[in-house]
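**Q** Next up, some structures in structure tokens.
Please treat every number below as a calculation from the coordinates, not as lab data. This one's a predicted model, so the numbers in the text were calculated from it and none came from an experiment. Cβ atoms are built from the backbone, for glycine too; each structure is taken alone.
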Structure I
Amino acid sequence: LDAVIFTGGIGENSDIIRDKVLKQLAFLGINLDPQANLDARFGQAGLISTADSRSKAVVMPTNEEWVIALDAANITKEL
């Protein structure tokens, strides 16, 4: 496993949920950096695993509005 990506509402904004999930995935060699986990909230992307982790954990904000706008632009070009 290369990485676990947290995104969307809860994955992006809840440091508590990310901590609980990663504790259950400890067998994958992901070590959570508690401060990085706290810092990666409310739209802040970031690596939340420690440098010595076998697999990485990352918070990646979503931007559904942008994706919808791009899809709409592509569809209207075809009309």
Structure II
Amino acid sequence: MEAQDVKRIYVEKRPGFNIEAQGLFNDLKENLGVKGLESLRIINRYDISGITTEECVQSRNIIFAEPPLDWVYDEH
């Protein structure tokens, strides 16, 4: 069995578009009383296999992220 090449990318909403993170932050602070919480980020991780590096690069800003709304990080 041969090992597959897994490409990993991380996608995070830019400030102003991170509504889910803001909601979770407020919920944790107000409803659960987590007093020391100063900020919260939600970063989605995608593990991609079965495609070429070129296909991964082409798909990252079409399938996995929206460039005006998201920051995309690659794992090297």
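**Q** Determine which structure produced the value 34 for relative contact order in percent (Cα under 8 Å, 6 or more apart), calculated from the coordinates; the candidates are I, II.
**A** Attributed to the structure labelled I.
**Q** Have a look at I, II and say which one yields 4.0 for distance in nm of label points 7 Å out along Cα→Cβ at positions 5 and 37, as calculated.
**A** On the way: I: 2.1; II: 4.0.
Comparing all candidates, it corresponds to II.
**Q** If you don't mind, another one. So Rg and Dmax of the Cα atoms in Å, computed for just one structure, reads 15.6, 52; which one of I, II is that?
**A** Traced to structure I.
**Q** Looking at structures I, II, which one was mean count of other Cβ atoms within 10 Å over residues 29-36 calculated from, given that it came out as 9.1?
**A** So the calculation was done on II.
**Q** Given a computed value of -7000 for helix-only ellipticity at 222 nm (-39500 (n - 2.57) for each DSSP H run of 4 or more, over all residues; to 500), which structure among I, II does it belong to?
**A** Details: I: -13000; II: -7000.
Structure II accounts for this read-out.
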